Structure 1
Amino acid sequence: MRPKEELLPIPTSLPPEQVEELSPLVLAYVGDAVYELLVRSYLVQGRATRVDVLHREAVEFVAAVNQARLVPRLEGRLTSEEKEVLRRGRNARPGHLPRHATPLEYRYSTALETLFGYLYLKGDWPRLRQVFAAVCELVEGGQGP
């Protein structure tokens with residue numbers, strides 16, 4: 001099941017120079033919300049199911065350990081600019097330790113969220129859709145959650 005083109009959060013963009021100045025953790029903060037909304041929208045499209053089932057599937061999809069598994073498989077589909085954003089996110093030092101993932105898995109999941117926040121705030125919604133579609137392909141192909 002491919003994500004529909006119109007599945008995108010409320011459009012918001014900042015001037016490119018302002019996006020570049022944001023810390024990777026701020027980008028990840030926004031990216032976490034964007035990714036969660038895209039996942040939830042993706043899970044409900046074309047389905048009528050119970051909310052508890054949707055919630056379980058969404059939690060599995062957005063879990064740090066599962067996001068971390070996607071990053072190495074996704075990197076080959078990214079531009080050099082996007083790979084640099086991933087690197088910045090991976091190298092960011094959050095102020096807390098993860099509960100349900102190793103520190104390395106948490107760093108990779110932060111990298112993915114940083115990329116989603118970056119693309120969203122930059123206003124590059126077509127590319128955000130492409131990257132999310134690639135994530136969905138990996139998941140459906142058994143290479144993700």
Structure 2
Amino acid sequence: VSAAAGLTGLQSYKFGRSTTVPLPDLKSIHPYEVLGENTERGLHTLLFLDVRCESRTYLSAPQAIQILLQLEEQERRGYFTGQRLVVVIARAGADNCVVRGDRAANLLKQDFGPVPHVLVVPGRLHFLEARALEVFAGVPEDVVRELEG
């Protein structure tokens with residue numbers, strides 16, 4: 001959580017529970033439920049993306065976003081629509097680290113390079129967090145404004 005907070009500029013104390021988005025063959029509503037709980041409380045959510053070391057299978061950020069959009073379509077509670085702000089962190093701590101944020105629908109077709117990736121779904125934003133996301137993750141100003149509170 002501390003690396004995600006530092007790379008995005010989000011306050012670490014405003015992160016709720018973290019969870020893992022599993023690979024598509026292990027269907028689970030759990031990540032959607034955790035995201036919902038955090039969203040209702042205005043908290044940020046750190047989503048780890050599944051890794052299977054033995055088969056060298058890694059879930060990428062676009063795949064995870066697609067899974068979450070499918071869960072939204074199934075559950076229809078409004079926790080993860082295509083309009084939701086998401087920040088992708090690729091290869092945290094590496095020299096070629098990427099931090100990029102935008103609406104979920106806009107991130108689906110982007111290339112974040114090699115895995116591992118994680119997702120951060122911000123909750124309610126303090127104005128300093130909003131500015132930090134613009135600077136550190138390149139989030140468009142109109143997107144962060146919607147979460148300021």
To which of 1, 2 does the computed value -22000 (helix-only ellipticity at 222 nm (-39500 (n - 2.57) for each DSSP H run of 4 or more, over all residues; to 500)) belong? 1
On relative contact order in percent (Cα under 8 Å, 6 or more apart), which of the structures labelled 1, 2 is highest? 1
Which of 1, 2 leads on mean count of other Cβ atoms within 10 Å over residues 36-43, largest value: 1
To test your reading of the models, identify which of 1, 2 gives 15.9 for mean count of other Cβ atoms within 10 Å over residues 12-19 when calculated. 2
By the measure mean count of other Cβ atoms within 10 Å over residues 28-35, tell me the structure among 1, 2 with the highest figure. 1
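Bear in mind that the values in this text are calculations on the coordinates, not laboratory data. Values in this document were obtained by computation on a predicted structure and should not be read as measured data. Cβ atoms are built from the backbone, for glycine too; each structure is taken alone.
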